[in-house]
Structures are given as C-alpha cells and as structure tokens.
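Asks: So, here come the structures, one by one.
What follows is calculated from the coordinates using simple rules that are stated; it is not laboratory data. Owing to the predicted nature of the structure, the values given are computational and were not obtained by experimental measurement. Cβ atoms are built from the backbone, for glycine too; each structure is taken alone.
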Structure 1
Amino acid sequence: MNLLSQWLARSWWRYSAGERFGFSEIYHWFNIAEGIAWCLIAGLVLHRFVRRRKSCWEIVYAATFVTFGLSDFVEARALTTGLILAKGANLALLLGLRRYLLRRHYPESKTY
C-alpha cells in the first residue's frame with residue numbers, strides 16, 4: 001500500500017458500539033438521521049421535477065443529495081480522509097447545481 005492509499009484510508013473516527021450514550025453513539029445516530037434527511041430532500045427535488053420538468057439537471061441534483069446522504073450512512077460507521085474528500089467534492093457539486101437551478105429555473109425559491 002503506497003503512501004497516498006494509506007493517507008486516504010486513514011481513519012479519524014470509528015463507531016464503537018460498546019460505548020453507550022457517549023460521543024460515538026451520538027455521532028453515529030446523528031449521521032443516520034442526517035442521511036435520511038438528505039434522501040428526503042432528494043425526494044422533494046424529484047417531486048418538483050415530476051411536477052414542473054424545467055430541467056433534467058434536477059435529476060442530477062436529486063442524485064447528488066442521495067449520494068451525500070449515502071456518505072452520511074458510511075460516516076455513521078467510520079470517518080476517513082477519503083470520505084471527507086468525497087463529501088467535499090459532493091458538497092461542491094451540490095452547491096453548484098443548487099445555484100444554477102435556483103437562478104435559472106426557480107428564482108422565486110430559496111429553499112432547495
């Protein structure tokens with residue numbers, strides 16, 4: 001394993017099931033709740049797309065919310081350097097798509 005692979009796989013936190021009601025337990029369940037929330041927002045975006053069909057980019061936008069939610073489910077078990085970088089790239093894409101869609105197709109909306 002080379003140095004880059006080791007760095008990307010470096011674990012900053014791991015879920016400890018034996019630690020009841022400590023940081024590990026709270027962080028674990030927070031990430032699960034957050035992952036569910038992102039997936040629900042993806043559903044709202046898809047619902048809006050089905051109703052209005054203004055841009056096919058909304059499908060990509062919804063998929064980006066889903067992948068962000070899935071990354072939270074992974075983070076509920078362990079947080080690695082690679083996951084942090086992937087979440088950062090996903091967040092940048094999410095914000096860029098949001099900016100484009102809201103400015104171009106939904107200027108009256110400020111939510112999602």
Structure 2
Amino acid sequence: MIGEQFTQVIDGLMAERLRNPEQRELVVTAMLEGFDRLQKKKVPDAAKRLKNLEDRLRLLSENIRLGFVNGRLVVKVAGSSESLLKELRYGTDWYVPWDKVDEVLLAATLVDPAT
C-alpha cells in the first residue's frame with residue numbers, strides 16, 4: 001500500500017515536470033544531439049527528413065509519460081510517438097538503430113533544464 005502511494009506520487013511529479021515547456025525543449029535538444037551522432041545514409045532530402053524528425057520529436061515531448069511498471073521506471077508514449085521510438089530503436093532506410101535512445105530520452109526528462 002505504501003509502495004503504491006509512493007509510486008503514484010512519483011508518477012505525478014514526473015508528469016508535472018513534463019508539462020514544463022523548458023523540460024520538453026531539453027528533451028528535443030538532447031534527442032537531436034544524440035541523433036546527430038548516428039551513422040546515416042546520404043539521402044537527397046536529408047534536411048527535409050531532419051525537419052520532419054524534429055517536428056515528431058516535439059510531438060513526442062508533449063506526449064511522453066514516465067512511470068513505474070513492476071518497480072521499473074519506464075518511458076510511455078502512444079500513437080505516432082511510439083512509432084517514432086520504434087524507428088529510432090531499430091533504424092530506418094536512412095539511419096542505423098540507436099541502441100541508447102531510451103536512456104537518452106529518460107535522462108533528458110529527468111535532468112533539470114535550469115542546470
């Protein structure tokens with residue numbers, strides 16, 4: 001019972017943190033910086049694809065939720081944001097899989113944007 005209440009309080013605090021526009025911007029920035037380090041295939045419309053990715057990351061930052069599942073902190077997203085995370089995890093026709101995407105996303109949501 002106490003553990004369940006503790007989890008609910010932490011879930012609420014993390015949800016509040018992600019309502020902060022500065023926090024969401026930090027998430028987008030961190031994800032773009034990490035993505036920049038991925039190996040990519042040269043494509044003629046790379047700038048357009050990168051802009052599309054940035055737009056999708058902004059949407060993801062608005063839809064992301066952190067919470068505990070079976071005692072583990074997990075990133076929760078739905079819909080097109082879930083599709084984006086799958087693409088980043090497994091790669092696409094123009095970039096390789098990003099094996100640390102979940103860790104980067106989680107860290108970006110937990111780091112205080114003021115520091």
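Asks: Out of 1, 2, choose the structure whose coordinates give helix-only ellipticity at 222 nm (-39500 (n - 2.57) for each DSSP H run of 4 or more, over all residues; to 500) equal to -20000 when calculated.
Replies: This value belongs to structure 2.
Asks: Which structure, out of 1, 2, was distance in nm of label points 7 Å out along Cα→Cβ at positions 22 and 102 calculated from, if the result is 4.0?
Replies: Derived from 1, not from the others.
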